[in-house]
Structure P
Amino acid sequence: MAVELIQALFYPVFVLAVTVAIMIFIPRDQLRGLLPAAAVIGGLGDVIVVWLFQDVLKIIWFKNHGIWECANQHFFSPIGWTMVMVLYFYFFPRHLRILRYLYTAAWAALAVGYGLLVRNVELYDFRPWFFPVPIYLTFLGWFTFAIWAYHALGAAHSPEQADK
């Protein structure tokens with residue numbers, strides 16, 4: 001019973017905690033500019049990545065969805081990725097190029113750690129060979145693409161302009 005309760009509440013509690021952090025740290029006027037890009041790159045990106053890695057390549061899979069199953073994915077996963085991308089975009093360093101690289105690498109490492117946590121709660125799993133390097137490179141690629149797309153789509157000024 002306790003395991004089922006943890007599995008049922010894990011994603012909603014994560015989304016709630018990240019949403020509270022966003023409401024505390026990010027001014028409302030800036031949040032309005034961050035959310036649309038985060039929803040496309042994070043939320044829709046999650047749906048596409050899960051479709052590719054779960055349904056096509058069969059490298060990862062969600063399990064024990066309970067009431068939150070939606071199209072063979074956890075309902076709160078795209079919402080969580082949207083909120084994560086809001087934080088990632090907002091705190092992305094504007095100065096010192098090396099900080100940008102380290103920041104992106106750190107977020108990829110955090111994503112791997114969170115993935116292991118979700119795996120330990122038995123909501124998600126992956127092929128043994130996918131950990132640690134391939135999964136880290138996958139997240140590194142996703143965060144790198146996300147910040148590139150965020151700036152390329154005109155959602156924010158390029159950090160390159162901050163260097164000038």
Structure Q
Amino acid sequence: MARPFTIETPTVQDAVGIATVHTQGWREAYGHLLPESFYDEATRQRRIAGWTRTLSNPDDPLTTLIARDPGGAVVGVATVGPAEEDEQFPAVCTEQLYMLYILAEHYGTGVGQQLLDVILGDRPAQLWVARDNPRACSFYRRNGFVPDGTVKIDARLDDLAEIRMVRRSGEG
């Protein structure tokens with residue numbers, strides 16, 4: 001039985017919870033791919049500051065939603081917005097899923113699906129995901145996303161290989 005999660009728009013007071021899920025989500029998803037410096041306390045503190053700025057900016061073009069457990073704790077976060085344009089990797093959709101992280105203790109509860117359904121529905125979109133993250137790739141495939149053959153090596157992420165996955169109209 002799925003746990004009763006609440007999906008809502010965060011406020012600036014949620015910055016710590018979001019940064020914690022963001023950082024812990026990275027540790028749980030990429031711990032075998034990236035060094036500790038990508039999810040240490042200094043990184044979490046930078047993310048708290050970044051999320052505080054983002055959530056304080058009413059003109060931010062991205063939409064973020066959080067998932068709360070019955071006790072009110074933030075256990076998931078998702079962000080969508082206009083697709084990132086890049087000379088080397090031009091956008092193939094107008095919308096992009098920038099992140100979807102949930103804490104590992106909530107894997108299999110349906111909260112990731114609930115977040116995706118609410119924030120994106122079945123609209124066409126693109127996303128970038130670590131090539132060596134089979135759990136995430138499988139989740140996105142179940143939701144109509146398919147790799148389009150584009151791979152980028154992200155120098156900001158210790159040369160992590162990411163693949164672009166795309167969901168066209170009517171494939172959700």
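Since every read-out is calculated from the coordinates, none of them should be taken as a lab result. Source: prediction; values computed, not measured. Cβ atoms are built from the backbone, for glycine too; each structure is taken alone.
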Parent structure of the calculated result 3.5, given that distance in nm of label points 7 Å out along Cα→Cβ at positions 85 and 117 is the read-out and P, Q the choices: Q
Per distance in nm of label points 7 Å out along Cα→Cβ at positions 37 and 149, the highest-valued of structures P, Q: Q
Structure responsible for 23, 20, 17, with semi-axes √(5λ) of the Cα gyration tensor in Å calculated and labels P, Q on offer: Q
Which entry (P, Q) yields the derived value 4.5 for distance in nm of label points 7 Å out along Cα→Cβ at positions 69 and 93: P
Structure responsible for 25, 16, 11, with semi-axes √(5λ) of the Cα gyration tensor in Å, for residues 45-140 alone calculated and labels P, Q on offer: P
Which entry (P, Q) yields the derived value 1.7 for distance in nm of label points 7 Å out along Cα→Cβ at positions 101 and 125: Q
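Identify which of structures P, Q gives the largest calculated value of distance in nm of label points 7 Å out along Cα→Cβ at positions 29 and 133.
For this comparison of distance in nm of label points 7 Å out along Cα→Cβ at positions 29 and 133, the top structure is P.
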Which of P, Q leads on mean count of other Cβ atoms within 10 Å over residues 21-28, largest value: Q
Of the structures P, Q, the one that 29 was derived from, the read-out being relative contact order in percent (Cα under 8 Å, 6 or more apart): P
Source structure (of P, Q) for helix-only ellipticity at 222 nm (-39500 (n - 2.57) for each DSSP H run of 4 or more, over all residues; to 500), computed value -9500: Q
